[in-house]
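No lab work stands behind these numbers, since they all come straight from the coordinates. As the structure is a computational prediction, the values presented were derived from the model and not from experiment. Cβ atoms are built from the backbone, for glycine too; each structure is taken alone.
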Structure 1
Amino acid sequence: MRLAITMFPLFLACAFTSAEEPPVLRDVHFPDLSPNASQIAFGFQGDIWVAGVEDGLARRLTVSEAYEERPRFSPDGTQIAFVSDRYGNADVFVMPATGGVIRRVTYHSASDVLADWSPDGTKLLLSVAGRDHPHTAPYEIELEGGYIRPLLLDTCSISITGYSPDARFITGIRRGAAWWRKAYKGSANSQVMVYDTQADTMAVVTNFEGMDNWPVFVRDGSRICFVSERNGRPNVFSMNPDGSDVKPLTDFERDAVTFLTASADGKWLVFEWNFDLWMLRSDGGTPRKITLRAPMDYRRTFETEETLKAGIEEMEVNRDASLAAIRLKDDIFLVRPEFKNDSIRVTDWPGPDGDYFWSPDGKQLAYISQMNGNSDIWVLNPETMEKRCLVDDPQFYLDMLGYTRDGGKILFRHDVGGDGIFAANPETGEVSQFLPDPDIEDLALSPDGRWLLAQIDDGGRARTCTSSRWTAGSGST
């Protein structure tokens, strides 16, 4: 069976707002500011981009099929270091900040995570797992000559994030569960650490029973800004390098601040929040959203044609066998005998659709879709291909049972059960209670729509009952 499947990624929501302006970019990652905070580098669509902070007009610097991430401006703003898997694993590369010839810096089979440039621009700071140590550990590599050396080996993972302005101190996190685990508290809590490269000593400066992440030196090294859940949601905080005098800088009440970095002069912070990039002065103030725009083109089309001979997840044939509904990859397609190897696609959004039933006359297909959030009942007219949401219930997920024999009702129940069976008018969507029994545990509708078989909890005993009185508008057991 040949199916034309169209896929629309999230960033297609960035439609042109006018003929003059290119679309707004959303879902961009790994921001970094130039030394004077006039430009921002970031990752989008697996490439490295730069944009002016004021005008937000972005341009792409890398175009390989590999995934590029974590750009970092050099201290003088002339170069950008970044991570790419173009040779099979994550390695570090350097290129001019305006784009141009790319130079590979690391060659080890272990994956390298770029953290920062040294203040003099001669070295890069990396976090690497599996090079000389089973845990993630900090390394420093010289750009000229490629000499790499471990800075600190610990019994726990150390994910390094940045130098102090004088390069004597390095900050990062010790231990740490996955950053996307909300409200994690346990033995893998991440702690902010500061390493003194001259004394070769490490100090753990936070002991919060939760997650602290992405520490960076700011304001000539006199403060460290970091992300913490200590006030409920991941927000930006500031503290002295010894962990004292912790102060909140942001108070977002939803979502999470992630991937915090600072400009080389230590005056500005940039971070991700709610699929956008935001700037904030390192001494506090009101966060400012950076609106990014770029002329868009894509390396490939998002429509593919496949010939599938297996993998059908669900199939229902209408009563006269003139039309069949099938479900493939969570989407519904219609097939007629005369189509031979072709089909009509009914649903095309990214989420699941299915659990469908034909009306007795074959003129309507009812199905469950989560397009509005919960699983609601939708109906399709196969002649006109018009589809509409019949029952939209924001409180419950719906479990559809099918049509009654006369086609006058679509029976369903709430996913939590306990409140009986309901009936929806296939034309108006009007809902009424069909069977009030609160103790129905499992049920099924007969193929001809005449009988409903239910298993009911009777004081700890399971009993099976049938109902067949459709014409009265309510069932009897």
Structure 2
Amino acid sequence: MDLLSTQNREFLDFDPPSQQDTCAYFHTGGTTGLPKLAKHSHLNQLTNGAQVNLISPAEPGDTIFVGLPIFHVNAAVATGIAPIMNRSKILLASPAGYRGKNIISHLPDLIEGFQVGLMMAVPTVYSSLLLELEKNSLASEKLQSLKLAISGAAPLSSELKKQFISKSGVNLIEGYGLTESSSVCTLMPVKNINKKESVGLKIPGMTLKILSFSEQNNEVMECSNDQVGEIVINGNNVFSGYVENIHNENLFVEYEGRRYIRTGDLGSLDEHGYLSLAGRQKEIIIRGGHNIDPKMIEDIAYQHPLVSLAAAVPKPDTYAGEVPVLYVTPTSDSDKERLQKEITVFMKDRTPERAAIPKEVLVIGEMPLTAVGKIFKPKLVCDQITAVINAHLTDILKSEDYIVQTSPTKKRGIFSVIHLQAYLSKELVEKVEDKLTPFAFQYQIEIQNNNKSTHIEATTL
């Protein structure tokens, strides 16, 4: 500060920024599709920083661990701007955050060595840290300086939370936030209140409601207590929109004289204002008209002691539209074979809704993750669509006759392109179309001719 005070202000010949000026651009998490670029104003970020400090147990001088990559909004605001405003210390894990080499294995030593008082992370980090604590029974003693551990950005299973608290002795609470709110929206009270499946109360200075939208007559209604609807938010911490206007269509809703952002997340509020999440609208699996929350399936999978990560996604089905498929990773490679033998029956016995029982359980070695450690479900959905296409074409085509490419796209969401070789007869091409027509996923067929593609059919059902 002394160095700054010696500088001549007369050399500053630009106007100071206003509260509404853009100070940063952040890409969204992209867990259900391609990321979008969000604009943050100075007011957005400073407001959220102040809001975080009103509810955080961190005190001036405490060390805050920044483990998420600094391009993530949580690192920049919740564990960046907020601690600076509070005169706390910041410990940067590495440019890659928790995904840096050996960060997790050395995390207990880092916490003890720098007397870290607070950390925030995604559930996959706590799952990995739990494995370290199970390997070394003395590691939990190195976490004594931690006042609080906060989980966010993805659903935290009750089983993981219970095991982590038991092994570490550290209070782990859940919050809810998004890039569009500058970071934090809700947080459980620090004094752990027994509210199962809740992500806490809204932060001071913002409005959060649960609304129900009727597509038939464009009617908007506020949901009653414990009724599931879409989460909408309003406040000075909430951004003004995405850079590309195409993404701002249907983003806002006017209700009772205020403009709210539609988050796309489903949830409910109880009589005391505690928010419970019920999944993403884009993630809901619809089996024969029956809505299935993938989190319910995943929570059951996490109860198996050998499951490290779990993700439930839809598989296209000609009869039901979609059926649930479950991906799991084992706690260690040596557990893979045992998990494969047990997990299918385990899920069948414990899933309360018959429609939610996974049609298939796949044990994989590694789960696809985003840069901040969230499970990247679009990759799994793409794999399922590709597998279904292959299964329906192999009885009429040879493997060298076609190539299937399925990927997330900006305008069409998840989209498949079936490249057919030019030597195939018209009758075979028509059979391909007949095979794929009953499905609801989006695709197009292209004929490969001398390394050039001829687009002949696009289907959107």
Structure 3
Amino acid sequence: MKKKARQDGVALITLWKMFLKNVFSVFYFMIVGLILAVIYTQFLVKPSFVATGNIENVGAVNTALMQTMPMIAKEQQTLEKVVEKMNVPVVEQAKKIEEINTKLVVNNYSATTLKVTISYKSTAKNEAELVVNCVIEVSIERFIERNPALEDKVKKQSNPIVARPTGLSNRAIYIGFIGLGVVFGAVVGIAGDLINRHILFAEDLKEYGVPCNVINLNQKKGDVIPPLETEEFLKGTIVLQDQLEGVIRDKKARVIGVANLGYDTYEVLSAVLAENLSKVGLKTLVIDLDLEHPRIHAFYNVDTAINITNILNDEVIKPLKIKNNLEVLPTTTYAYPAHFLKDERLHKLIRENALKYDYVFVNIPIVDYYAPILFNFDLIDMLLINTSFEGTKMKKLDAYIENLEIEHRSKLFLNGIDSRAKRDFTKIKEKIKALFKRKNKKDE
């Protein structure tokens, strides 16, 4: 069983960066949550209020008599007087009595608190307060009618009866909907990145446990300069060369394979690296073995009449000189790349030229079983795999690395090129600064 290219799971720092990457998705769903909260509170849900009041035993009325108070409060005659006291029209009184009877809550008399508690719930604050006040007053009146000697022994609570809102407050509803929007936006964005995971950050490259480098092109929307011609790319390849140099010296590598799993633009990365070395006086050769999509000849604008596949005709192939310290062996398309890579004549050509140059860069096809062939025949000492942020699927990189033997994985170097167009907030910053300046002038 092949060893995995990287461990399972996602680092917390990667998840956090995914959250920041999807912050606009978060803001979008946060606004959606705010709109839904407004619709919910203004049109879908009605506020409700509960009013609560007490009938108090202030004259040491015995418990047996006080226990009749809850029954009196719920009696039909009591409710009839209540609706009359509330000035409910006669034609609506029956319906109102039924409504009050359904919503009215009367607790049993408490010998501890010496109170009978009555509460009523309504969508109107004033109505809830009115019903409770009327029920308490009518109940006391009817209780005294039955027990005239107990007048002034029971009374309504002295504090005003005030209805309180029930359920969640509007503030809580707004916070809840907005919070759900934030969570949903983050989940949607992060889940999308995880399901179809691409190289997005430097941490993604570090998961593979091999030396790596990142070239950030710092591109902005509207930039028209091709990536290969930008100053950031040219400087970035020099930094990559320095990083690679340290690893090369450590591993004593001379022949470096270059496989591009990123955007097609970077198929000529091996040629760019070779040019950098030639400028500092190192004799460098570029061999194009991408027999499916050869590009090196177009980059150098050379004819492919003399190309590396001519060795199949037992021809003696000599590198073409591009400039001082830089030569190239171009190729053309060939129908059987794997067969060609196993040809002993190719092996001899590479080994002989490796002794003549300080560095040899071999441009390798992106199919994941070609690099193992070159490693197995000891034709390359090191493999540089180039990736593009958002352009390289991690599954593809996994497959490429997992197809290599374990002993060859220590000879890997990963490079990532971030050519994503960043949002330019310069104009927004300038407007904010101008706004503050005008405000300061007004204050002065």
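Of note:
- Source structure of the calculated read-out (volume of the Cα convex hull per residue in Å³, 208) within 1, 2, 3: 1.
- If Rg and Dmax of the Cα atoms in Å, for residues 172-243 alone is computed and equals 14.1, 44, the structure in 1, 2, 3: 2
- Origin of the derived value 3.4 (distance in nm of label points 7 Å out along Cα→Cβ at positions 196 and 308; candidates 1, 2, 3): 3
- Read-out helix-only ellipticity at 222 nm (-39500 (n - 2.57) for each DSSP H run of 4 or more, over all residues; to 500), computed value -7000, structure in 1, 2, 3: 2
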